[in-house]
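Pasting the structures here.
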Structure 1
Amino acid sequence: MHGPPAAVITHIHLYHCDHLGTPLALIDPLGKIDWHIELDPWGSCIREYNPNHLHQPIRMQGQHLDEESGLFYNRHRYYDPALGRYIRPTNEHQFKSSSDR
């Protein structure tokens with residue numbers, strides 16, 4: 001290959017979160033809002049502003065949006081914001097340590 005290497009473009013955004021740590025907006029270095037979301041109390045999206053199609057999968061505390069299912073993955077199980085609950089109960093065996101026996 002000849003010529004200069006391709007430029008790497010990095011876009012930096014600041015997360016604006018609520019008191020629980022839920023991202024509500026992504027702001028660029030100039031202070032422009034590039035992504036914004038309004039959620040109901042259970043985490044369902046009421047309205048989303050995303051004109052640049054940014055990939056922002058972080059939702060409520062510790063949850064990542066699974067775009068295929070619309071569910072939020074939360075460490076060991078899935079949360080359904082439309083129902084306001086997890087789709088499976090906690091498996092208490094997966095959290096027990098040897099000192100719990």
Structure 2
Amino acid sequence: MSTVLDVFEEATKKVCGEGAIWLRPSPQNFTDALCFEKIDGRIESYVVKNGYVKFWLEVAKLLEARGLTDSDYYKIALSELKLLKERLTREIEEEQELVRLIEGYVR
């Protein structure tokens with residue numbers, strides 16, 4: 001039987017690649033993942049576009065597939081996805097407002 005740690009590890013590898021050891025949100029864009037990999041004894045990092053969103057989606061799917069929807073980690077995954085959705089929605093609305101302002105000047 002897999003543990004929650006296995007789920008996080010599997011989701012990290014699915015989003016970042018087989019050599020990845022962990023990820024966190026990218027400081028440049030909240031939807032991207034900053035992935036870390038150990039190469040020749042050094043920790044290297046790289047960004048995966050929308051990887052942070054994909055990570056939490058994958059965690060939720062894996063926990064659900066393993067029947068762990070009652071776990072606190074599943075609730076955390078859903079909470080993270082809800083926050084990401086709210087931030088993305090707000091960002092899209094702000095960008096749409098900018099487009100409307102630009103369209104007032106550019107025809």
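FYI, it's all coordinate maths here, none of it is from the lab. The structure displayed is predicted, hence computed values, not measured ones. Cβ atoms are built from the backbone, for glycine too; each structure is taken alone.
Brief remarks follow.
- For 9.6 (mean count of other Cβ atoms within 10 Å over residues 47-54, calculated) the corresponding structure among 1, 2: 1
- Each of 1, 2 could give helix-only ellipticity at 222 nm (-39500 (n - 2.57) for each DSSP H run of 4 or more, over all residues; to 500), but the derived value 0 comes from 1.
- Comparison across structures 1, 2 (criterion: distance in nm of label points 7 Å out along Cα→Cβ at positions 23 and 87) gives the highest value for 1.
- Answer label among 1, 2 for the case where FRET efficiency 1/(1 + (r/R0)^6) of positions 7 and 79 (r between Cβ atoms, R0 = 41 Å, to 0.05), calculated from the coordinates, equals 1.00: 2
- Entry that produces 18 once relative contact order in percent (Cα under 8 Å, 6 or more apart) is calculated, selected from 1, 2: 2
- Across the set 1, 2, Cα Rg over 2.2 N^0.38 Å reaches its highest value in structure 1.
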